[in-house]
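Have a look at these structures, which come just after this line.
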Structure 1
């Protein structure tokens, strides 16, 4: 039984360390896959074999590469959907599954952020005191008075202790266990500088590193808080109409079918259908669409939408866990488990890079003085500067932060992504295929005309078709039933059979077979069609054609502009794949500007079309409804589902257009291309700048404090650049 377990990694404050932990855990033979999300300090593991001691074993693995990081069970789910919670190795309660702090306090009376706030305050106080001590030391250095050198040294040492104590303690523990991580490198540099009498250098290293660490933490926290703001779209309570009146009930306690009251300007707590009242609804939190939508009896509303001035009564159609708002939060927060190639590269880079630079530092410290090129003191100081400048955090933090911010930003556009790998693929996709009904078209087809065959009337043909389609959920079936309902009552038959990709069949009381579907279905059963054979559906009775049904479905508003925008972005292979008739497909494709289309396809034919594009070297994307097109959604490099109404759509796809509108697709491609541009810039900038500083340090042109300043500056620039993605460009 495959099991997925999540852990919180307490005290994880180094992106490079996160990469080491991920690599180490992935080596365990009983683990299928492990990912560390540094942004949320979360480890997710998928077990390939049952391991009753998984928690303890993972803690031991993390202990083998990191110091002071506590693995605390966050949440576990096995294939049966069971969840569990536990305690970390020191007995702390496992983190609960509440997403936002306010909700957690309401349920359990504790705050996720309490300890972090205390730590942040401690960092701020000690940093300020270190700056004051350093300023005293510097003033004493330049102002001559009795014992000014002692006062200067004391000020610098105080700055080193105040700013460097935390990192030094971690570093000492790492060195004692023969591990050279970021903390160890900084501790060695500070202690060595003090031993060599370079108190000013040591103080600058400690203070600059502390300031940089604090600023990095704030930048990452700001990005995390922007994502966590999504939790605000999920209300905790609902106004439920009960026999005793309206009761305020926790949203997860409301059952499907219950009636809720949605007051003016309240956020909708659960997916529901309006039964009474009218109002304007703001759906921007879910779809990115700024224009309000009208709600009236029969309108379907999704949790997270905001009610306008009217009061609404609605029937709940989805429970709390499966509501649209909960699915959005889950998608965005779990997207870090699927890493893009760029993120995987920096993880591998960090694991290999640190041992190399440590080895080079030893070479710089020992080889030149042994060859007579200078003193050991000089080259040891250079090697320490080299180590200080070598920290890979600028790259290791900025790349996952870029994906994290980008996916959060995309959600504000109404585009939900299951991972950085899919964002990366969409940015490169040039072959995009579309389903027709409900994707390119409105998905609300109407019967325009029924032409009866010889021996039948139009009313009889419509009634037979509606009877056959009575259980089908296909949009054409619904259109046929609506049309027939206006003609006469529909008679029910027996032995209903869904013929995937073809149509439906049933029998009347006398055992006569009724078929309703496309031309392929009729040909399969040897039923001759009219010469023109241009109808969208046909109905037969007892082996004879009963009628031809002409159905129209209008293209979605703006579909033509969307297609033009995709072409302008370089998508040179746009194709419509549909099971509908050639005539219908041709009409829609021409109206929106799609040159390539394939009609009368079965689901497996759509998969073959995608595989053909992939064999030609294209990165492919397929846009469909996520239910009937599950196989082709899985076959494409990026499967994109339309709308939030179906849980099956979200399960099948890699990406969801929550607005149910193709217009969001060009914007998503531009956004993810911008993301990849920022990531490439950050990697190149950090590598080139760091290489320049390392070379300068090796040749003695960079003082130690300047190396720290350069490293911190590069990291902050990369983090700030990546954080811009949280706000997508309009």
Structure 2
């Protein structure tokens, strides 16, 4: 894929071709594939113009609720200069050779495609102008475009794009590097509130998601896996299950993983598959299934055990040095005040509303898969590997997903569905239950931090140490459990020490919305608030001073721009009335900020805590959250962007209030929303969103909006009650989890 990406970036060009009905197809192609037909061209983005003027734009990336199916086509439509009401959107095929990277993760869709898609649209506009010049016999310089028409003002003539499409397909293709882009002040689509293209189907309950897919002759499948990750099947009562009503098949899937190996997204875990005429029949038969499992050594692991081990490691010398600046020991010895604290956060499940699913049809040595995936190319590779096939024999259709948050980046459910279809000899729809989804997740890893800070007589931070007790082995972090050397406030404190110690883990972990940042922001921004209060300083003043202390001594400068962050912090505190409003007793405000996925975001939370009661979820009411983001020069779709900001804050509130995955006997305890608490309506606070536009390329938003939420709330709780929230969630259940 990297080779493809580099070739595309160097040598892309537009290819135009006439389509049935006299239309125009624009495709973004690599020269090596130029001889292929228009529907076979290697594409990154394309637009089809019909004779009636309707413009169909392909959405190249997966849609899982982040709005990219709407916003990416908006970029093309803007530069093409068409009316949005005449635009139709369809999902592109999954083909890395044609489209390059097709994934939904890391908030990369906008920055990766912003310039490219603008040039695709601009090149199409230039070709239509050239066609009009040829038709009207006037210089192209005398022509302008507007709303899907080319206009010759001098003669008061105009031609629609639909009328010009066939001719435009015959004109020379412009060089993308030289096409004229619109002046942003002339934007008519970018920057306008635009409804999600699938909104009407969503609110009326029309089939749209992976769980809605139906293909002829399809049966339904469920898949039972060992509760202990890495376990394998010893035996199962298959004959009894096969006798159940509607059951067509029941068989053991050996899988591709070695005994005890945890599936981190590259293999297929063994289990028992049941295939029936209906999903309910399959699920009912599963209730009769009795499996004897071979459990791995990790069956002895538990959340209580991890917490105890972390406490032991905190007292020992760290296993790994992540970063060392200056002399922390000497600075702490000479500090006017030393502050220490321990923080922890739990494993989290992604818990998307739509559980994992895939529909697969294996036939004649090939397999076709319909799936809501954030990374369909990787899922195709995983399915091909599991079945011992060539990837070219796996056809994947992107279907809208009902949430993802990183869980759909790993796609073992695609391999499961493909394997079951091959064994059953029919197309199957594999549906995970909610319990499957929650107990076989790739969790956001938990962690434990032991922090020490030193301040001088003026209240300035002069030393910071973090000993991180986390998951991994042999000096290597588990997936998404790492602490980077560039984590703020690295390079803003003269004496700094980041280190880590490891605990072996038999539970799979992986990225979750704002991976690493979603946890580390809580720790560092909360602890810095502790330091500010210990110094007797207003947190805003303290942070603005800290942000002015960038030392830039690293060989590789941080991507962090402290001036941009300071501007965001100033705006959010201004909007919240920081220090300007008299709050009632028991109510306080907290601030936090974080740089994540190229976005600069700051939040202020206002919280009321019931006085004279233990700190708990019932004692805390979040009154309001103010959120400000600097994600570059343009917000493509303000409606979608505001939705992402608000949704991220609500995610953060849910994590603070009650979300926690605990492990006992090597298995996940929680199985549904009765034990893994979803945000309640009464807990949802109003979120006021503002964007600070800056002279920087646009970046993503779905992830950077989350991390500051948790520490802003925690810091507000302290301001309201004097009680520090160092272990989340508020209704933390780990203390009552059995260690056996």
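Given a value of 3.5 for distance in nm of label points 7 Å out along Cα→Cβ at positions 132 and 188, point me to the structure among 1, 2 it was derived from. Label of the source structure: 1. Comparing percent of Cα pairs over 48 Å apart across structures 1, 2, the highest figure comes from 1.
If helix-only ellipticity at 222 nm (-39500 (n - 2.57) for each DSSP H run of 4 or more, over all residues; to 500) comes out at -16000 when worked out from the coordinates, which of 1, 2 was used? Label of the originating structure: 1.
Bear in mind these aren't lab numbers, they're just calculated from the coordinates by the rules spelled out. Given the structure is predicted, the values throughout are model-derived calculations rather than measurements. Cβ atoms are built from the backbone, for glycine too; each structure is taken alone.
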